[in-house]
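**Student:** Please go over the structures that come below.
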Structure 1
Amino acid sequence: MLRVFLEVVLPVALVALVGGAVGRWRGVTVAPVSALVFYLFSPALVFYSMAKTQVSAAVSLRILGVMVGTYLAMWIVSSLWSLVRGHDSSFRAAFALGATTPNVGNMGLPVAQLAFGDAGLEVAVVNFVAGATLTNTAGIVVASMAGGSRGEALRAPLRAPYIYAAIAGLIVNVLDIPLPPTIEEPAKTLSVAAVPCMLVVLGLQLQAAGGRDHIGETVVVNLMRLLIAPVAAWGVATALGLEGVTRSTLVVLAAMPTAVIATILATEYRAQPSFVTRVVVTSTLASMATLTVLITLVQ
């Protein structure tokens, strides 16, 4: 367990912490760095990985199935809890966002690579594309339960460059199109920069949190996100016939803390953004321990 913490979890945390510290010291704001990740590094990683991946179409569909199945399970669990607790529509949306939105990008990709190597990263990239698409569709529907423009929300996924990068990468892969060095080398270089830059963004984003309201609800949603979600993912993956590194990677990815995109959606739709931000920070901190135990169990 100590080895997993030192070799997998701690390196991820240190990059994020150092990135956040340098950002605070030099007054670096998250917006420009995040924009580079969103529009340049992340699409390059998705394109290059999808173009080179050895993950079959059948396995990719099952990875999508695990993502959707886990998302539905967590939405049901969070909705039932909100019903029992009598949450209003705004808090119900916020609670569901916290429970259903794992950080499979900024944190999930580097953890998968360190824990399971290149095979884990390939699975994580497919999962990242599926998860980001789900967050920008179903996640928007969940957030919009608290208010906001649904018409604008439904157009949001079309502005995500990784979707087009994924399509282009799949075409190259399926048709076995050889990439000329003038395309392959820049894509490879940018894709290598994606993971560390994602962690720097995570560190910059985590500087913004605070407050102590709704401590009990924060603890509950963290338990759902970090403990119940991986169990749900294991069940769905097993039911779909996945095993080995693929299943282990998906279980670990399901146990990721709440992603910052949940705060963005909560802010856009007035779904208790301060509560969601607190969930993002506390779940990220708590995941240092839970991921260490989980990776030890599934490796």
Structure 2
Amino acid sequence: MEPVFVGIEIGGTKIQIVTGDDHARILDRHRFTADKALGGEGIRAQISGALKEVQSANTVRSIGVGFGGPFNRKTGRTCRSHQVEGWDDFPLRDWLSDQGGGVPVSVDNDANTAALGEARSGAGQGASPVFYITLGSGIGGGLVIDDELFHGALPTESEIGHVRLNPEGETLESRCSGWAVDRRLREYAKVNPASPLAKRIVGNSKEGGEARYWLDAIGDGDEGARELFADTCQNLAFGLSHVVHLLNPSVIILGGGLSLLGEPLRAGVESALGQAVMEVLSPGPSVRLAKLAEDAVPVGALHMALTAG
């Protein structure tokens, strides 16, 4: 049977199990929607079933995992998931090793894993240090130096989403995560029902995903939407300025769902960041959009699998 490495993404909304070669290139993929009602036990059943399919046709050499929550590297146990019940203090590393027939397993949180994927195979190739920020339902980060993940003291590090923006306790996550941006856009549309943004949102039957109308509304001349966009870029840049002042990475990579806003977001953050850092560091790091999209965590997990053991 063909020897392969396995990369696993355990998220709050999707689960991916991929096989890859010794260059961390994806060969095959199993993808599932996480059923929150079934909790961690249901997700583990999905992973177990997919691994059995992989093992029926391949020899698994090792497994890498990006887990959607804090993980204790010393014990190999998850701390918790903030989105799915059933992951508190679970022995994930040992469980996966058993499922894989005793193979080596390497686990990290999903933001770190995505950072490694983008640094080695994505937008950060050839650069160091690389800082990755994921702008999704929450905000996470990861730092890669000379193609290796930086780890602080246990239990976690690079928690850029929890950087405070003011003494009142607002954080980067509470202002710039996907749910926070959508909430601000809904509030603006409610107060400005005649605005181009409100007219677009009115056809949306469910709350969530309002950011997908943002750039079109700005293009239609919605000045309030434009101001909200500029404010979001400035908040992101202010949070990232702390990363620059402390670590001065060569490259900052924007990933996650909000990064799909594309070049306007990248350019806005890069411009605001140049104004937020001290003059000697200006214009600041190169700000880039993530290249691997939904493959960032699986590819990063494959890179971890290559060095597991």
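Values in this text are rule-based calculations from the coordinates and carry no lab data. Bear in mind that the values here come from a model prediction, so they are computed numbers and not experimental data. Cβ atoms are built from the backbone, for glycine too; each structure is taken alone.
**Student:** Kindly point out which one of 1, 2 the value 35 was derived from, the read-out being relative contact order in percent (Cα under 8 Å, 6 or more apart).
**Tutor:** 1
**Student:** Comparing 1, 2, where is percent of Cα pairs over 32 Å apart highest?
**Tutor:** 2
**Student:** Taking 15.5 as the value of mean count of other Cβ atoms within 10 Å over residues 260-267 derived from one of the structures shown (1, 2), identify that structure.
**Tutor:** Comparing all candidates, it corresponds to 2.
**Student:** Here's something else I'd like to know. Looking at structures 1, 2, which one was mean projected area of the Cα convex hull in nm², for residues 92-267 alone calculated from, given that it came out as 12.8?
**Tutor:** This value belongs to structure 2.
**Student:** Among the shown structures 1, 2, from which was the value 26.4 of mean count of other Cβ atoms within 10 Å over residues 116-123 calculated?
**Tutor:** The value was obtained from structure 2.
**Student:** Can I ask one more? When distance in nm of label points 7 Å out along Cα→Cβ at positions 60 and 220 is calculated for each of the structures 1, 2, which structure yields the highest value?
**Tutor:** The maximum falls on structure 2.
**Student:** Assign the value -24000, calculated as helix-only ellipticity at 222 nm (-39500 (n - 2.57) for each DSSP H run of 4 or more, over all residues; to 500), to the correct structure from 1, 2.
**Tutor:** So the calculation was done on 1.
**Student:** Using distance in nm of label points 7 Å out along Cα→Cβ at positions 188 and 204 as the calculated read-out, with 2.8 as its value, let me know the right label among 1, 2.
**Tutor:** 1
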